[in-house]
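Right after this note come the structures.
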Structure I
Amino acid sequence: MATIVSIGSGKGGVGKSVIAANLAMLLAKRGKRVVLADLDVGGADAHILFGLLNPPRTLTDFVERRVERLEEVLQPISAHPFLQLLPGTGDTLATANLPYAKKKRLIRHFSQLQADVIIVDIGAGTSYHALDFFLMADWYLTVATPDPTSVLDLYRFIKLAAIRRVLSAFLSRDAVSEALSDRDFSSIDEVIQAVGETDPNARDTASRTLQGFQPYLIVNRVSGKSRVNVLQLKKLLKEYVGGDLTMLGEIPDDPAMTRAVRSYLPVVEFEPTAPASVALNRAADALLAELTKPTPVATESAPSPERAA
């Protein structure tokens, strides 16, 4: 069964898709069978990073049942035989506003893909689509830049993902879900307190659900003048979310990245010795080392509440 790694961010424009494409290429170069899945619903562009301007099939074909199996959408990447791309949906209202049932079918079919690693490029932001696709993974990777607004949005994203993970641990119509579904929470402590007030026995379920939520971070476009205070961010997340944040790598602000995108290639293929490529290789090695460890504590999560989906 494939290991799923989701890559999300609190805001767009941080280079998340570029990071995902390069990591997918590097893992394939290390002998892993890799699928890069573009789940930026309604705004997919990962295929362009590989020069596939008009993929013959996209995720829309699966969503609209023009094909029945997700494997039928996969596109080979000529640069490496171990890498396949799952092109995302186009800019249509039907796919951007994916119904709950279709979203659940899509998530279910991911477990049937034949691969060692599936890198899932999630749309930016905190929509239910983004959070649910992010949380379907075995490992969670986030991307931010040193910009203060990016760091703040990342904090919000991880906080809301943790809250969504807890809420998803309860059936859509049980007493706990009914009590929580219409409330707004600012921290995990508030969620767990509310769970305990509704059903004391459910408090342990909520706490266990968080044990496997251990996100990783890659900081992109790092320069000597602007660096993320990772220790401060980790402290905030530990205090308000209850989860740990592990730094996986820092990618320098490198013009080679822009040149590579304009050439429709991952930078690790376009300029393998560029500073960004060297840093991405280190990040890929770090990610591969993490993937060899036991998967974070699994939880008995139920589907996301229908009312919230």
Structure II
Amino acid sequence: MKKAFITGVAGFIGSNLAAAMLQQGIGIAGIDNFDDFYDPQIKRNVISKLEIFPGFRLYEGDIRNNQLLERILEDEKPEVVIHLAARAGVRPSIEQPALYYDVNVNGTLSLLEAMRKTGLNNLLFASSSSVYGNNKKVPFSESDAVDNPISPYAASKKAGELLCYTYHHLYNFNIFCLRFFTVYGPGQRPEMAIQQFGRKISEGSPITLFGDGSTRRDYTFVEDIVAGIMASARNLKGYEILNLGNSETISLIDLVRGIEKTLGKKAIIEWQPMQPGDVEITYADISKARKLLNYKPDYPILHGLKKMFEVQGKGKI
């Protein structure tokens, strides 16, 4: 592969993926709209580190702008499109469902149409473990029914998967829909749990935990996700849905204890009731990704926490 096009290139996953691909000599064209979901300067700082690579080109714009996407794809002619741009977050989607639908569903449709019009047909779509909702069967398998999303964000990601299948069926697109399971690591979005907990514990500020601490998540280190995306690009053929997770769960309270141990400081905890849209557990069955991609996550959660906070600088999160 000589060139890829990444949407959401200035985001947490997008920037890590771009850096890894650029280091392997793969040219990257990327688009980002630098929205204010969190401080846009964080994204601009990330982009400044990518711009040192001669093979990197940034386009600032919105994925809902179909004409812009067509021009970029026509000019760049990437071998694969990696669609990471989205409005993220379960709880904010409950407050702004129309915005989430517009960006995540209409934006995905805009990209698919731009690809169709420019003769491109290789796509990796970033889906989410949120599509599983409160699935009672664990671990979650790609063959499980996902017809009961419990947040607008989850519904928008399921809708994106359906659009992808439609374009595979109608236009012979090669598309892998990658269901990410709670990605973390250095540079994680500031509002995400691990980043927020680490920052507040370091400062001596209280952290808020929702529920009784027993909810469990499958946390996936960003380097493992990047490896899974790159393996997907190398093996892209047909239409597949693939879980990319760590296939290991940890309870909320044990996660906090792990962060305490890593930082050497105790947390001040404030307890609140469970929030609408939150699920009780996420847990990835990654046997399909192992078989198709040789996907093997390297970072158990405590190992990943240690590396994350070492890279960011203890107490300087």
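Odds and ends about this structure:
- Structure (I, II) behind the derived value 0.70 of FRET efficiency 1/(1 + (r/R0)^6) of positions 85 and 261 (r between Cβ atoms, R0 = 41 Å, to 0.05): II
- Which of I, II leads on FRET efficiency 1/(1 + (r/R0)^6) of positions 37 and 141 (r between Cβ atoms, R0 = 35 Å, to 0.05), largest value: I
- Structures compared: I, II; top value of relative contact order in percent (Cα under 8 Å, 6 or more apart), i.e. the largest, recorded for I.
- For FRET efficiency 1/(1 + (r/R0)^6) of positions 77 and 213 (r between Cβ atoms, R0 = 30 Å, to 0.05) computed as 0.05, the structure of I, II it came from: II
- Entry that produces 19.1 once mean count of other Cβ atoms within 10 Å over residues 229-236 is calculated, selected from I, II: II
- Value 3.1, calculated as distance in nm of label points 7 Å out along Cα→Cβ at positions 149 and 221, assigned to which of I, II: II
- A value of 42, 24, 16 for Cα extents along the principal axes in Å, for residues 133-196 alone, calculated from one of I, II, originates in structure I.
- At a computed 2.0 (distance in nm of label points 7 Å out along Cα→Cβ at positions 21 and 189), which of I, II: II
Every number here is computed from the coordinates shown, using simple stated rules; none is lab data. What you see is a predicted model; the values in this text were computed from it and never measured. Cβ atoms are built from the backbone, for glycine too; each structure is taken alone.
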